[in-house]
Structure I
Amino acid sequence: MRTRTMSWMAVAATAALTLSACSSDDGDAAGSDEPADVSSSDFAEGSTMAELSDAGAITIGTKFDQPLFGLKGPDGTPVGFDVEIGKMLAAELGIGEDDIEWVETVSANREPFIQDGRVDIVVATYTINDERKEVVDFAGPYYEAGQALMVRADDSEITTPEDLAGKKVCSVDGSTPAGNIEENYPDAELVTFAAYTDCLDPLRNGQVDAVTTDNVILAGYVSESPDDFKIAGDQFTEEPYGIGMAKGDDDFRSWINDTLEASYDDGRWQAAWESTAGEVLDTPEPPAVDRY
């Protein structure tokens, strides 16, 4: 059953075009910044900020299959709220959009990519939790989501996670939602794939009964296929999204937290949301960062 499906590609392209249409006529997307007029000398010598600014480039891991947050566009470049957050951080280092390398990071490879230096940061619907904090560090959170369930549009049996007993529920390898189902709802039959898009056709076809992940991710899928899917009930966890980075880089973490807080105050965070996820969801209050 662990085979990838391709039917989502047309939908993904449509969603990406919709998000791309949020750009203004002069080419600047709402919520993204022009590169700041800075140089490596503006940062502490030897810091990650100085190194990235001096290099004039950054590698950012994000999702490529998450409508509203990180969805690969027709030109191969991802679009969404996570992407705008990544672009905002790069701009504060003096790095423009053309000098960002976007690397697809699925749930199972986010920590290895950070640890191996494959990416400089990960902005990928990445829930902060204690287990992950043992091997990587987080700035943020910059958004708080919550786990929810998505079912077929005509399904009235499943409204809470307790209703999953004896049902097949689909999620992603290495994800927080999958772990929550496995640990707290053992009577459900958990089916996992590499990406959430791999769960969509099995749900349509009745091979699984529900898909579970964060509410904002599911909202993106429902917005693209309202005749097929719906959200069942309310969210039942709290999932603070953070920016993953190498363990022990305290100066970099503090700098990102400072940048996030500044974006809350000057409206860049709100503009990034409204130009992406805000096309479907109300604008929330930004969460307080956790300077652990």
Structure II
Amino acid sequence: MVKKAVIAGGTGFIGAYLKEKYERLGYRVYIISRQSGHIQWGDAQGMVDALDGAKLVINLAGKSVNCRYTEANKREIFNSRTETTETLGHMIEACKKAPELWVNASTATIYRHAEDRPMTEDGGEIGRGFSVEVAKAWEDRFFSFQLSKTRQVALRIAIVLGDGGVMEPYRKLVKYGLGGKQGSGRQMFSWIHIEDLYRMVRFVQHRDELAGVFNAAAPNPLTNKEWMKILRQSMNRRTGLPASKWMLETGAAALRTETELILKSRWVVPERLVREGFRFRYPALGNALADLNQ
């Protein structure tokens, strides 16, 4: 029998990467999406058919936070995460043979702005503000389902480095000479190579005793100033102009985005995964960028 995996919200660069990886392992991968050619969110029977007997469900669904936080956008950011998670939960409940594992995306932004110490699953402090409230509601909706046959894991994902996402705009900054520090440069930058994110999913998939919340971040976060320096070096650019807070605010308004994406200090470490024996392929930023620049 062919093994099945379901990726909800799987049309972005992370979903596409995971789809390819699981297909190479011999899985038949189903995508739930609002885009044509995939199972639609309104197709209850189609979702149940895909989920029934699946080895794995990964939920990445949610409107991008790379936008201005207007009231309309905030509602869509919030609802696109909580409502899709609730829909998946009800569809899993309707399965004759429930999926073995449900991995739901969450975000490392759930923790407070931290320049004093790293945030772990056990010792991290939950922050305040819109993005944090979204993250809390997202996880609350996920864990509101008590699924006796389906193990549940929430990954608090840091900035994912891969062929897409944040890499493109950051590389453009460096290319055009603007690759200096942003703001004070002291804010922490937590990140993860997309290959290690995939390997985390595989790791928890093969460890039946693992459930709950995990920080999906590399073990060596660094400051924004250090991140930009290493990125410049990887692109053979010696210098880059810095951007002050007011410049970022002006630029963010012009680009229809928010400065929080750059200025919030995310100091997040994967204490639980490391304790459980997970080994990173790309623990340091230098080798991660070297791989992505190949």
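For the read-out helix-only ellipticity at 222 nm (-39500 (n - 2.57) for each DSSP H run of 4 or more, over all residues; to 500), a value of -12000 was computed from one structure; give its label from I, II. Attributed to the structure labelled II. Figure out for me which of the structures I, II the number 1.29 belongs to, where Cα Rg over 2.2 N^0.38 Å, for residues 99-154 alone was derived from the coordinates. Label of the originating structure: II. When relative contact order in percent (Cα under 8 Å, 6 or more apart) is calculated for each of structures I, II, structure I comes out greatest.
Have a look at I, II and say which one yields 52, 34, 21 for Cα extents along the principal axes in Å, for residues 75-170 alone, as calculated. Derived from I, not from the others. Structures I, II were compared on FRET efficiency 1/(1 + (r/R0)^6) of positions 91 and 275 (r between Cβ atoms, R0 = 35 Å, to 0.05), and the highest value belongs to I.
In terms of FRET efficiency 1/(1 + (r/R0)^6) of positions 51 and 115 (r between Cβ atoms, R0 = 41 Å, to 0.05), which of structures I, II is highest? Going through I, II one by one, FRET efficiency 1/(1 + (r/R0)^6) of positions 51 and 115 (r between Cβ atoms, R0 = 41 Å, to 0.05) peaks for structure I.
Which one of I, II has distance in nm of label points 7 Å out along Cα→Cβ at positions 35 and 67, as calculated from the coordinates, equal to 3.5? The read-out comes from structure I.
Readers should treat all values here as calculations from the given coordinates under stated rules, not as data from a laboratory. Bear in mind the structure is a predicted one, so any value in this text is a computation, not a measurement. Cβ atoms are built from the backbone, for glycine too; each structure is taken alone.
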